[in-house]
Structure P
Amino acid sequence: MSKKIMLLTIAVASVAIFALPAAVSAQEVHLENVTSFEGTGGAGSLTAEGEPWFTCESLHVNGIFTAAGTTGEMSLDFTGCHFQPFPGFTAKCHTSGSALDNTNKSSGTFHLITINSGKPGILVTPVVTTVQCAGITNTIIGGNVIGTITSPACGVESTEMTTTFAATESTQQHKTYTGTTFTLTSKTGDNAPKNAGLIETWTTRSATKGKLNCT
């Protein structure tokens, strides 16, 4: 079974504020005393069942909070991006307007939330992003993706925050929030959109110490 792996993207920032169901307030997480952040991530992938696979080698992320330390906008720049339509063959991939033929840019909104067992997490809603691969194919990515904030813990102050997105092939580890299922989707050419699994870890840093308020 072939795969489609593409880093994204995911990656994120939309021109509109991301709207959540009215019941979310009890499950929001607030990052106190932080207004903006930037950081880096390593290699990652996005996998959709029955599609060629894509990877990127690294990323740079920037973000700002627009409401109460919970909601904001972010942008991500990925480098070293390729896809492999079949074993033994790879091609460089880029988004429209990228400076190089193997760089991807994405943007969107984010919302800090509570996931399983009260752990802090993040719900990212990227803008619909088209990735071009060596003039061979176009891949369109959209939807939503949920990640886990692995550090700091709730109530701990820090200038750094690490976020992990985990998946088993095209199935994301965390998909449900406030009773709603959120999925990232990927579509190549005329194919129908398929659920996609993002694997990525990034660490962001802020000028001031922030504390996660998870209650």
Structure Q
Amino acid sequence: MKLISNRSIPVVILAIFYLVGFIGFHFDISRSLFIFLTPFTLLATFTFLILYHNQYTPGFLIASIIIIITGYFIEVVGVNTGIIFGDYVYGSTLGFKLLKTPLIIGINWLLLSYSCYLIIKPSTFPKFSKPFLAAYLMLAYDIVLEHVAIKFDMWSWESNSIPFQNYIAWFVISFIFQLVMTFFDKNFSNVMAFPLFVIQFLFFLLINISFYLF
């Protein structure tokens, strides 16, 4: 059973917060504050999302734990070896790091996997194609995010070049996490998944456009 039934207020709050963040990132006087707030914003976004989940079943908890822990340790291996995504390092923006990896990164993998799964789930596409489509949606998100992440010290790449290997790995891992969601899904639904994803996607897209133009 979901904890909250009305999504209007949190959607408006999140939209306003991200709009303020979009503006704040463009001014030197406020940029450092909003960079500092980044991990807290991710946690708040994740909290809003989870509060609207319809059924807190053991399957949902197991799927969430698998994705959070696996996502985190994939990043640990990736950042310490370079064999998964390529050679990269995390900056300070995403908060406390353990093994050179922000602890919040596992939650971010769940947030994206869960949101994209629920966006694609009600579509009329064949069932076998939905994990692929959700993985492509996650990949599109990463493509939009990458340059913003570099600019605001979330992470950086060797030689400032994003390797194609990163996108291949993102798709493969995203696809695996979609299979996890599919396996454990016992009628999952969440009215916040779509608006929350759109708000985040537009936020990063508009930052990319504005910094490119100005």
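Looking across P, Q, the calculation of helix-only ellipticity at 222 nm (-39500 (n - 2.57) for each DSSP H run of 4 or more, over all residues; to 500) that yields 0 traces back to P. For which of P, Q does volume of the Cα convex hull per residue in Å³, calculated from the coordinates, equal 124? Considering all the candidates, the number was obtained from Q. Looking across P, Q, the calculation of mean count of other Cβ atoms within 10 Å over residues 51-58 that yields 22.9 traces back to P.
Matching task: 29 is the computed value of relative contact order in percent (Cα under 8 Å, 6 or more apart). Pick the structure from P, Q. Only one of P, Q returns 29 for relative contact order in percent (Cα under 8 Å, 6 or more apart), namely Q.
Once distance in nm of label points 7 Å out along Cα→Cβ at positions 115 and 147 is evaluated on every structure in P, Q, the highest one turns out to be Q.
Just so you know, all these numbers are worked out from the coordinates, no wet-lab data involved. Remember, it's a predicted structure, so these values are computed and weren't measured experimentally. Cβ atoms are built from the backbone, for glycine too; each structure is taken alone.
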